[in-house]
Structure formats: structure tokens, C-alpha cells
1. Have a look at 1, 2 and say which one yields 1.0 for distance in nm of label points 7 Å out along Cα→Cβ at positions 71 and 95, as calculated.
2. Of the structures labelled 1, 2, one was used to calculate relative contact order in percent (Cα under 8 Å, 6 or more apart), giving 19. Name it.
3. If distance in nm of label points 7 Å out along Cα→Cβ at positions 31 and 223 computes to 2.1, which of 1, 2 did it come from?
4. Out of 1, 2, which one gives -9500 for helix-only ellipticity at 222 nm (-39500 (n - 2.57) for each DSSP H run of 4 or more, over all residues; to 500) as computed from the coordinates?
5. A value of 16.8 was computed for mean count of other Cβ atoms within 10 Å over residues 47-54; which of 1, 2 is the source structure?
6. Just checking, which of 1, 2 has the largest value of mean count of other Cβ atoms within 10 Å over residues 119-126?
7. Can you say which of 1, 2 returns 8, 35, 41, 16, 1 when P(r) over Cα pairs in 10 Å bins from 0, in percent is computed?
Structure 1
Amino acid sequence: MGLTKRIIPCLDVYDGVVVKGVKFSNLKRIGDPAELAVKYMEQCADEIVFLDISATPEGRETMVEVVKRTAENLFIPLTVGGGVRSVEDFGKLLRAGADKVSVNTAAVKDRSLIRRASSIFGHQCVVVAVDAKRVEKGWEVYVKAGKEPTGLDALEWIKTCEYEGAGEILLTSIDADGTRLGYDVELLHAARRSVDIPIIASGGAGSLQHVYEALTKGGADAALIASLLHYEQYSVLQIKKWLKERGVEVRL
């Protein structure tokens, strides 16, 4: 099955509080981002992802102070996204303690941002988040927290992202997000065949079997998980042990 697969808790942050929604809406409060990040690190998470889901729609900057507070006590990689519009925003977040920066809407508006950021900070720091929704022929890219269609074909767009210098793709199925009915394995598989850079599966994990399918049938390099962890159905370590028993290479 290749390289070690990663399990990455995802903390959607809205106005400084971790929330969880369904299909990008109906948000419920979960807790403090810095405290939850440390909790999941102690459970053996490989990385943490913070997504400030209110930054882009509200037209404001990402939560630099929250990143600083979290990074002080976090000893695994931290990816931060939401409201990133410029190379300067990349720099601010990386200086605040992020290891990687995720960009979505701004990259669609100006794809040269991917190239410029990767040339300055290294491609390993540049994660492009792609929010994809099923349409008649494949999947379409949406921006502004999944609210605005772009007309872009999702698979063509991730190829462009790789060409421009992205180090990873964080691929979210809008249709599956928060439903707990499983990742869009077909989308993941098609994406895996389209690019060589790592793909992080996002949106829809409701069972351990779903995670397994994303990493095996879907070919994802990592699984982003929220609901399963936030509602304490499982710990990260329990998820990893279950996967390892079924032949998936994970770090324990």
C-alpha cells in the first residue's frame, strides 16, 4: 500500500471557536482550537489542520493569534487555511508557527499565487484546498467556503495546482462533508490517477470503514477527520490501531 498513511484531525474554526457542520452549514460549537489540537496530538495524530471557515466569506485575515497560541504547545505539523490571499499571508502564518498553509479561493482567482508561494517558501509548505461538488460530468470546483461555483473541472484544476508547485491537495467533497456517509471514493480515486503529489481525503467520514476505503480504494495519502473525533466516537489512536490490523501502514 506504499508509504505510511496519515490521520489528520481537522478543526474548522469560526470566530475563534472549533465548529462542525453539515455540507458547510448548520454549525455546532465544539471547543477551543489550541486545546483540541494538543488533545489530538497526544492521541497520536500525524498532523493538525486548522481551517478558518469564516475568514474568506467575511473578507478578513486568518487567525494569526490562534495559530501562535496553538503552535507553542504543538509538536506535530500544523496546516492553516482560510482567508489566505497573498504571499504575505503565507509568511505571516508560517512565522506564527504554521508548518504549511492551505489556500483555496485566492488560488482559483490567481493561480500564480501557488507558484510564487512555493518558490519563496518551498512546495512542501503549499497546500491547495479543493472543494469539489458532483455535476453531470465529473466534479466542479467551488470557492468561498463551498458557496460559489467556479466552472472549473476539479480534476483539471488539481493538475494545474501540481504544475504550479503545490505540495499537497486537500480534497473535500462538498456532497459528503459532514454527512458521515463516507468519503467520495470515486473522486479520490480519479484525483489519485491525475496527480503525483499527496492527496488528503476530506468530507464524510462516519465510520472506520470509510477511512479505510479512502486510504485504500480511494488511494488517498491521508484522511482528514472531524466528526468521528469531535464527538469522541473514537480517538486517533483507536482509528490507527484498527487500520493497522487491516494492513494499512500507519505510525503508532
Structure 2
Amino acid sequence: MANITTAITERKALSGFSNLFARESRLWWGTRRWWLQALIGAIGMNSLLAFFFFVMPPILQAAGEEIDLLTGGAQMFFGMGFMILSIDVIILTLDTILGEKQSGTAEWVLSKPVTRSAFVLAKLAAHTLPVMLLLIALPSAVAFGLFLLKGVPVPDTFLAAVGMMALHTFFYIVLTITGGVFIENRNTLLAVTLGSALGGVLLANLLAPFVMWTPWPLAAIAAGIVAGAEEALPGMLYLPVFFTAFWCVVGIIAALIGFNRAELA
């Protein structure tokens, strides 16, 4: 009896999820957004890597300088890719919750047989899936191909670095959506999210004792393990992976609680 009651409660808590998920997914797959983002991911994230692999070596060799393709390639793709992705997903998801609260769309949608939890989770899932496919899996596959085309051996840690990139990107999706639940001003939300993404290096220096509790070191760790420096990295450097996942869970829970308590105009 208790199991039946629990199942009914969970079903009610996610009432309307499938319809909302389909509605939000159409904003990606039913418009030109998906192929524009695919181009941004595949070309935008790999342009510097291609330049480094195929343009820079002859220039540096002519100057009598040696170049480490593996280390440089890891820095170009992962070092820059983390920041590019965080900015992109912040812009893509900025109005996901906040915009619909301000326009009154959220209130109208919730007048249907839809729960607030389903509203938040459907948006989170519908944006996360295409981001992971178009902005992480596709560009990473292109980068992998560029490494092979240039004859640079790709270490097994490449996949682990891609996983860190996915986690880091998911953190900023969660941060933006959760921020939209609690913040009522678009400029303030933009300042908080972009401030975290762009100012992480500066904040890391100011908050050095606590930086391992944040996602900010993940880009350097990902580039390092691909470049073959994983043996030189102390075990504690993997703490950001754990804490980033932890903050994602905390953010989702906070978004669910906050939106269920929010007063919609």
C-alpha cells in the first residue's frame, strides 16, 4: 500500500512533465537553433585547435622553436572550450525561467494540469540533452578527429576530460535556471552567471583555500590530464569534480523548492 501511495505521489509531482519536455524540446529541434548551435560547437570550439595544429607548426619551426602538439592542443580545446561553453549555455538558458516569469507565460502554463516541479525539471532536461549532444559530444568528436588527422596520439584520458567539460557545462545550466527562480532582474542574473564563468580565475586567487570546492579548476585539470600530466596532479585536484556534481544537485533541489514557493505575478 505504501509503495502504491508513493508511486501516485511521484506521478502527481511530475504531472505534465512529458508535455512540457516536448514543448521545450521543440524550441531546439523544431527551429534552426539546433544546427546553428551545432555549427558553433563544431567550428567555433575547434577553430583555434585547427589553427594551432595546421598553421602554427610551420611558423614556429621556421623560427627554430619546438612545439608540443599534445599539450598545446589540449590547452586550445579544453582550456578555451570550458569558457566558451559556459558563456553559450548561460545565454541560451537565461530566459528559461526568468523570462517566462516576467512574461506571465509561467503562470499561464501552471494553470494547466502541470506541477511546478515538472515545469523546472522539464526545462532543465530539454536544454541539457541538446547541449550535451550538439555542444559537447559533436565538438569533442571533431577535436578527436583533428588530433588523429594531425597524427597526435590521443590518450585514454580524453574521454574523462570530455566528462569534466560536460559536468562544468551542466553546472552553468543549473546555475542559470536556479538563478532565474530566485532573481527577478535579467541584468542581475547575467552578472551573477557570467561573473562566475568569466571571473572564476580572479575569484580563485582571492578564495584560494576554497577553490577546490568550485568548478573553476576543472578546465586546467581536464587539459592537464589530456596532456599527460595526470601523474603529477595531486589527488585532491579531483575534488572539484565531486563538488561541482554536489553543487549541481544542490542547485536543482534549491530550484525545485524555490519555484514551488514562488509567487507568480
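Readers should treat all values here as calculations from the given coordinates under stated rules, not as data from a laboratory. If you're wondering where the values come from, they're calculated on a predicted model, not measured in any experiment. Cβ atoms are built from the backbone, for glycine too; each structure is taken alone.
1. On the way: 1: 1.0; 2: 4.6.
Source structure for this number: 1.
2. Values: 1: 19; 2: 29.
This value belongs to structure 1.
3. Values: 1: 2.1; 2: 3.3.
The correct label is 1.
4. Details: 1: -9500; 2: -21500.
Computing helix-only ellipticity at 222 nm (-39500 (n - 2.57) for each DSSP H run of 4 or more, over all residues; to 500) on every structure in 1, 2 gives -9500 only for 1.
5. Values: 1: 24.6; 2: 16.8.
The read-out was computed on structure 2.
6. Working: 1: 16.4; 2: 21.5.
The maximum falls on structure 2.
7. Working: 1: 8, 35, 41, 16, 1; 2: 7, 27, 30, 22, 11, 3, 1, 0.
Going through each structure in turn, the value belongs to 1.
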